[in-house]
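K.L.:
Take a look at these structures.
Only the coordinates and a few stated rules stand behind these numbers; no lab work does. This one's a predicted model, so the numbers in the text were calculated from it and none came from an experiment. Cβ atoms are built from the backbone, for glycine too; each structure is taken alone.
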Structure I
Amino acid sequence: MLEPSSAGRFGDYGGRFVPESLIPACEQLEAGFRDAWSDPSFRGHLDRLLAVYAGRPTAMTPAWRLSEELGITLLLKREDLAHTGSHKINNTLGQALLARRMGKTRLIAETGAGQHGVATATAAALLGMRATVYMGTRDMQRQALNVFRMEMLGAEVVPVHSGSRTLKDACSAAMRGWVGSVQDTHYCVGSVMGPHPYPWMVREFQRVIGDEARSQLARELRAGTPDYVVACVGGGSNAAGTFAGFVDTPAQLIGVEADGGASMAYGRVGVLHGFRSKVLQDDDGQIAEAHSMAAGLDYPGIGPEHAFLGDIGRARYVTVADEEVVVALKRLAQAEGILCALESAHAVAWVLRAAGTREVPAGSTVMVTLSGRGDKDMPQLMGDQPTGDQPMGGYS
C-alpha cells in the first residue's frame, strides 16, 4: 500500500499548493483525519453506514455473455449498485462524518457528472448538515437530472459560468468558496486531487472497493488474483480505490482516460487546484480544456498517486474515444442487462478493444469497476441534452 511522504507527495507529485489562508485548514484536516482513521469507533461508525445505508458490499457480477463472446472471464465490480448510484457515496460518508467530528456544520463540493454532488447532498441530509455544490453550467445542462436530485436533497447548487463551465471551473469556484468559510465549512473534495491530505484521504475512503473486490474474488468466486484490473480515470478516485486492493499483487492495473481529457497521455507536470501532477497545458503552460462526453472525466488533471504509479510502471494508462464509449455502453447493456455510466463505459470500451485485438490474451481474467449507473446519461444519449456544442442524437 502506497503512502504519501510527510510532505504529502507520491514521488514528485502531490503536495500542498494553496493560499496561505488555507494552510491551517489543510493541516487541521490532516490531523483530524489521522486521528479519526486510527480510531476504531470512527471506522466502525463508517463501516456501519456503508453497510446499512450505502448498501455495501456491492456485488461482483460475472459478465457471462460478454465473457463467452470475448474469450475471457470478465467480472464487474458493481459500484453502480451503491446508494445514489455510484462509488461517490463511499467518500462523502467518510468526509461528512469526519467534518462533523471536527465541528463543521456545512459541506461544500464540486461536481461534474453530478454524482459527487448528489452523494454530498445525501451525506449532508443524513447527518443534518448544510450543503452547497458548485457545478459548471455546461454540466448542469447535460446533467439536469442530477441537479434536480441535489436540490430535492436540500443542497444549494451554485452555477459556475466561467471558463469551460465544467468540472475544472467548479473546482476553482469551490476552493474560492472554501477560503471565506473555513471556520464552519468542510470542502468535500470528490476525487483523489487537491492539496494534501485529500488525494490520500479520498483514496483511503475509496479503498473499500478494492479491498472488497479482492476478498470477493478469493472467497466467493475463487478467481484468485485477476490478470487485469481496469477502471476509468478522470481525477481517478474509483480507480485509486480499486487499485489499492491490488497494488501488491501481480495484476496489471489499467486506468482508462477519455481521449480528450487524457492527462497521462498528453499532460505535462504542473500545478492545478492545490496539487502537483500531470496536467493538460497549452504551449504557454496555461491549463488546457479537457473534452469528454462523460462529464465526470472532463478534467484536465489526474490524481498524484496515479501519476506516480504510471511513472514507476505499476499502472498503465490508456485512452478511448467517445465513439468507442457509446458502443461499449450499448454492448454491455444488451449483452448483460446493465446500463452503466458513460464514465464506466470507458473501462468497458478498452476491454472490448483489447480482447478483440488479443492485447488481453484469450483465457485472461479481467475485473472492471463499474463506477456508476447510466440513468443520468440517458437524456444525453437520446439527444435531448447537449454534451457541449453538439447533440448526441447522431449515435444510433
Structure II
Amino acid sequence: MKYSIESEGKNFHVILRDKGEIVAESRGKDGVMEVRSPKLWEPGNSYLYNLEVRLLEKDNFDVYRMEIGIRTVKVEGKQFLINEKPFYFKGFGKHEDADIRGKGLDHVINVKDFNLLKWIGANSFRTSHYPYSEEILFLADKYGIAVIEEAPAVGLNLWNRDEKVFTKGRVDEKTLEHHLEVMRDLIYRDRNHPSVVMWSVANEAATYEDGAEEYFKKVIEETRKLDPTRPITIVENVAPKETKVSKYVDVICVNRYYSWYTDCGDLSIIEYQLEKELKEWFEIYKKPLILSEFGADTISGFHSDPPLMFTEEYQQEMIKKFVEVLDKLDFVVGEHVWNFADFMTKQHITRVVGNRKGVFTRNRQPKMVAHFLRERWNKIPNFWKK
C-alpha cells in the first residue's frame, strides 16, 4: 500500500515506524512510500504507525512527528466499506459541551466521553455541526472511533418556504467562497486522521431551493477534488423528492423526529412513517443511508406509565421503534442518536435549561435509554452485512 506526503517542492526525509522499527521511508520531493503488508486501522482496532518528516534544507532542522493509520474507505452499492468490509455506524451526533466549562476545551471530559462511547458500544459520531478540536480527533484515532466530520454550515435555512435563503445578500457567491475556503482548511487540517471516514458539507440546509443545487454542487465538487479518498454527505431534513442536492453525495444522511416535532406523543406512527420514507429515499437515489438524528427531549428522573413526552420511558420507547425499522432495511448503514449528552442552548420557552435529548445528562450520567443502547450496540458487530 502506498502512502504519499505533499512536499510543496521541498526536500524531505520521511520515515514510517512500527513500534520503533522503520517499515518505510522516502527522500526527495515526491514523498511516496510503499508499506508492505500494512497493519490496518479500523474502528475497534486502532492500529497506529509513527510518522516522522524531516525537512532537508541547509541550516534547517525542522522535524514533524504524528501517529497515523492506514485504511481504505469507499461506498459500494448499499454498503459503506472500511478496508473492504461493510461497516455499520453506531453512535451519536455530539457537541463540544459539558457543564462547568461549557463549550471550552476540556481534556478530562474528552477522555470521559470516549470511555462512555466504548462503554455503550458506539463506534462512531458526527461532529455536529462544526469541526471539533484536533485533540478530539487524535483521541478518535487512538480509541478506534469513526468520525463523520462536518463543516460549520448550519443555519443555511430560514424555515420558511416563502422566503429564499440561497439568494443575493444571504447565501450567495460570497458565502460560497467562504464555504469553499472552510472546506479547504478543514481537509488540510484533518486529512491525516484515519478516524475521519467521511466529510459532511452542511446540516439541514434549504436544499429544496433552486439556488441550493448549484451552490452545493460546487462545494461537493471542490471537496471531492481536495480529498478523493473519502465519501461525502450532506445531512438532510427535507422530503426525498424535495432535495436538489442528495444526488451529488455518496451517502444519504437524514434527520427525523417522528412523534416529537410532528404527531407529538404518538409513538404508534413511527414505524409506518419512517419505513415508508426511508424506502423512498433509497428508491430515488440508490445510495446507502444513515439515520443521522432521531431522539426526544428527556429530563432525567421524569417517569411515566404509559410513556409521556419528556420522560425517560418515552425516550426509550421512541428510540426502540426507530431502530426496529432500521434493522429491516438493508440499505441503512448506520444510526446516530441525537444527542450523546444534554447540551446548553440559548434561553427560550421551547428548552428546559438547554437541549435535553442526550442519552447522557450534561454531566455524563446515563439515562434509561443508555442501557438499552448498550445492550443493543454490543450485540451488533462493527462489520457485518445485513
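K.L.:
Identify the structure, out of I, II, from whose coordinates distance in nm of label points 7 Å out along Cα→Cβ at positions 78 and 326 was calculated to give 1.7. Could the numbers behind the result be given before it?
P.N.:
On the way: I: 2.8; II: 1.7.
The structure behind it is II.
K.L.:
Here percent of Cα pairs over 19 Å apart, for residues 174-253 alone was calculated and came to 32; which of the structures I, II was it taken from?
P.N.:
Working: I: 45; II: 32.
Answer for the origin of the read-out: II.
K.L.:
Also: Quick one: relative contact order in percent (Cα under 8 Å, 6 or more apart) came out at 16 when computed from one of I, II, so which one is it? Provide the component values of the computation, followed by the final result.
P.N.:
Details: I: 19; II: 16.
Structure of origin is II.
K.L.:
Work out which structure the value 4.8 belongs to, where distance in nm of label points 7 Å out along Cα→Cβ at positions 62 and 278 was derived from one of I, II.
P.N.:
Values: I: 3.6; II: 4.8.
Structure II accounts for this read-out.
K.L.:
OK, next. Given a value of -12500 for helix-only ellipticity at 222 nm (-39500 (n - 2.57) for each DSSP H run of 4 or more, over all residues; to 500), point me to the structure among I, II it was derived from. Could the numbers behind the result be given before it?
P.N.:
Values: I: -12500; II: -8500.
So the calculation was done on I.
K.L.:
Right, another one. Comparing I, II, where is percent of Cα pairs over 38 Å apart highest?
P.N.:
Numbers: I: 11; II: 20.
That would be structure II.
K.L.:
Let me ask something else. Here FRET efficiency 1/(1 + (r/R0)^6) of positions 70 and 86 (r between Cβ atoms, R0 = 30 Å, to 0.05) has been calculated and equals 0.75, so which of I, II was it run on? Please list the in-between numbers first.
P.N.:
Working: I: 0.75; II: 0.95.
Corresponding structure: I.
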